1. Between structures 1, 2, 3, where is distance in nm of label points 7 Å out along Cα→Cβ at positions 95 and 151 highest?
2. Could you tell me which structure in 1, 2, 3 was used to calculate log10 I(q)/I(0) by the Debye sum over Cα atoms at q = 0.13, 0.15 Å⁻¹ as -1.11, -1.29?
3. Once distance in nm of label points 7 Å out along Cα→Cβ at positions 39 and 167 is calculated for all of 1, 2, 3, which comes out largest?
4. If helix-only ellipticity at 222 nm (-39500 (n - 2.57) for each DSSP H run of 4 or more, over all residues; to 500) is calculated from each of 1, 2, 3, which structure is the one that comes out at -10500?
5. If we compute mean count of other Cβ atoms within 10 Å over residues 79-86 for structures 1, 2, 3, which one ends up with the highest value?
6. If distance in nm of label points 7 Å out along Cα→Cβ at positions 31 and 127 is computed to be 1.5, which of 1, 2, 3 is the source?
7. For distance in nm of label points 7 Å out along Cα→Cβ at positions 63 and 215, the calculated result is 3.1, so let me know which of 1, 2, 3 that is.
Structure 1
Amino acid sequence: MLEKTVEGKIRTVYFVSVATLMYYLLQEVLQLPVYFTFRHVLALVLIASAFVCFLIRPNIARASTAVKAGMVLSAQMLVMLTASLLIWCVERTETVLIFRGLSYYFFFINQISAAFAAMAMLYVFGERGLWYNLLAILTANVMMIVTIMAEYGVGTYFRELWTLIRTFADETGAVIIHAEIHELAFCVGAYLVYLLLFPRRSAWYLLFLGVSGFCFLSAFKRIAMAAIAAALAMGWLLRLLEMKTGGQKCIVWARVGNTPAEHVYEKNQFQPDGWRSVVLRLG
């Protein structure tokens, strides 16, 4: 997973360091004429750095893949922004209120910048960018946990962590609650689903799995645990189905003339087999 050239190692250290600071300084605010969160500023640094890499050594295919991923991740916020712009135009909203609304989207809600920061990591490193991003998340999370331990004591931390796990978060101590970092917990949870569904025989995989599990348990988000359990159950069921069918595609039926459905199936490599069926309807 590590880069081989000196240039590659420097690039890796730089991007992972910036990403780590972005995840570590989640709540810090930079006070200028307008307020910026540090994570937003650092996300913009990642995006700008990736753009410089593109100008130096452009990779159109990878850039296309990265931009598509960034658009998917930020789609929800972009839809909300587009709807807001339409409403402002129809209602002829005052310019001051429009700028205030835009600042809310771009400065105070970091989903768009975070999505494009992920896009930057994906462009610079390709598939490895996913793992470098996880490395940055875990490094920032562990730094926070170590800070808590240094302030309140290692023994106190682990005693309260054990109580948290044993009572399924019914009893949350005054120390362990500081480790409940919502944003990072949900990010780590998504990675845990992938790590558990696609295990690998390597040292870095075991390290990522162990540290991710520790950080996730420290936050102990029950709603995330339910989501992980559901995702794992679905993933294992699909894998069982693949084993039972020998990897063959399943058969689906569509109404004749249902063009949108046919396009979806053909896009996923389904082909018509010529079979027809008479559908009987009661009443």
Structure 2
Amino acid sequence: MKKIIIPFILVVALVFQSCEETQSPIYDGSQTLAYFDGTSATLEVLINETGEIEIPVNVSTLASFDRTVTVSVNDATTTATAGQYSFNGSVTIPANTYFSSFTLTGLDDNLDTTGVTLSLQIDGVDGGVGSPRNYSVTIVEICPVAATFAVGDYTLNTLSGGIAAAGFAPAMGNGVTVTLAVGGSSTERIFNVKFYPAFSFSNPPVDVSFALSCEETVFGGIVSPGVSGVGCGSSIPFGASSNNGAYSAADDSTMTIYYMEDIGDASCGPQAEGLIQLVKQ
């Protein structure tokens, strides 16, 4: 066999780590070492679909025959469930090569946009030892949104909410026409609305944002000028609720959005949660 010189830092790290983890084989530089090329990656999975990435695996020597590297899951540092990933744990290093890879598939089995961790480890290689260094994969659900989705004129209806100081009046009105447009990202939507229209105050309309996140809506607050323009000494602030609204990725005809009115009792108090519905015209 011929040998390839692997980076000195990697050798040193492996020697020290092997000393600390007594169950791992010790690499002394004379054997074939199988190791991951890198330490981490992100695997994005479209909602209700699957996603794939290649995980690179290298060896430190050449051989005239194929060799098999065995890869498994480190359960101690993995939060992903068995239904959220799949891969073949036997990786072939072709003859006369140092490099190979295997396909890791992510499955949307109760994934969310927070993500889960899959920790991979090398158990061994024909005629050598496996590196004790794990490879961490974050498997996360993503939901791309087309630029034509949830744009145009909608009717805004207030379903619930209102603070006592305002007589429980709908903060953004009821039966109001608003125009949705794409914001600063593909998943952000912005509309212009006048707060507390029932009182006929002189406050101008302001831009409000929300995000479309895998069939949930997340209220983003007042974008410009940042205040509602109505309040008790100071402008009533609006922000995200702990609850998220809903929409269908297949149909943008209707959606709901939760928000908090007078957050932290900052103006009129006490704060209250509101819920609006947007219906496409």
Structure 3
Amino acid sequence: MGEVYENYENKFIKNEHFFCISHFNGNIEWISNIGKNNYIIYNKSGKNLPKEINHINIKNVGYNLYSYLKFIIDNYNNLPSIIVFCKDNVFSRHVDLDLFKDLLKRNTFTTIEENFNYCNFPVILKTSDYGFTEINSSWYKNKYPRMFFKDFNCFYQYIFKNVDKPHFLRFAPGANYIVPKENILLRSRNFYRNLLNFIIHSQYSCESHFLERSLYTIWNSNLESSEKMDEIIDINEMEYLKYNCINFIKKENIFKEKVFQKIAFIVGNAYMQILLKNSIK
């Protein structure tokens, strides 16, 4: 067992939270300290897990978000009171063990993330709660396959009703959260079914990255779901979205976008440095 898991049992908080854990290739030895009936592992590794481990084998698509959506859809009418949605490597990558232990004491909606006391304006903001806040530039869109939405704004304005394009996005990188069921039930089961259909076309679907940046708002805002999202989106609508996305991608000038973003980030950072130096004491 790795050093990070030594004396783990003495550190781990015993509580009644239910854990929905997405497993790909991380260490899951730590689940031995969770009650037998208090967790489920969605196994995307392609490897067989021991029978004594509560798990469901699923396809390796849509990152860890596919695991979360499967759990919500399958248990929508019988959700646990409080669910910890996390990746198998939540400790080694996103948060240290002691902070995770403290966060598990909470029974309210909570992001599982380190305090982000850093500013690289306009790419990343330093906010009053030290939560991760990123510029809404869809900077990652050309790194991952898109099928239904050309960028974050198209996704965001499709799933929510009458919303403007946001300038910055508050979310927990890696999508690890503590979520009361009431927050999940803010959205219909069809809403989650549609999200699942958007992200399953690839292991690395870009729509998964759009969703990662939307979960905080989905679960913790007063924004209304769009009418389309509360109904099962039919094949004709899906094909229409796909057709539009492909056409938009064909017209994109990736080089021009990157140059524009680079200039905007440099100018924005210079502006913030001047503002901080002269206005904020």
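1. Working: 1: 4.5; 2: 5.7; 3: 3.2.
Result for distance in nm of label points 7 Å out along Cα→Cβ at positions 95 and 151 over 1, 2, 3: largest is 2.
2. On the way: 1: -1.11, -1.29; 2: -0.84, -1.00; 3: -0.96, -1.23.
Working through the options, I get structure 1.
3. Details: 1: 2.8; 2: 6.2; 3: 4.2.
Evaluating distance in nm of label points 7 Å out along Cα→Cβ at positions 39 and 167 on every structure, the highest lands on 2.
4. Details: 1: -23500; 2: -1500; 3: -10500.
This figure was derived from 3.
5. Details: 1: 12.8; 2: 15.4; 3: 20.6.
For this comparison of mean count of other Cβ atoms within 10 Å over residues 79-86, the top structure is 3.
6. On the way: 1: 4.8; 2: 1.5; 3: 3.1.
Source structure: 2.
7. Values: 1: 3.1; 2: 4.7; 3: 0.8.
Label of the originating structure: 1.
Throughout, read-outs are computed from the coordinates displayed, never taken from laboratory work. The structure displayed is predicted, hence computed values, not measured ones. Cβ atoms are built from the backbone, for glycine too; each structure is taken alone.
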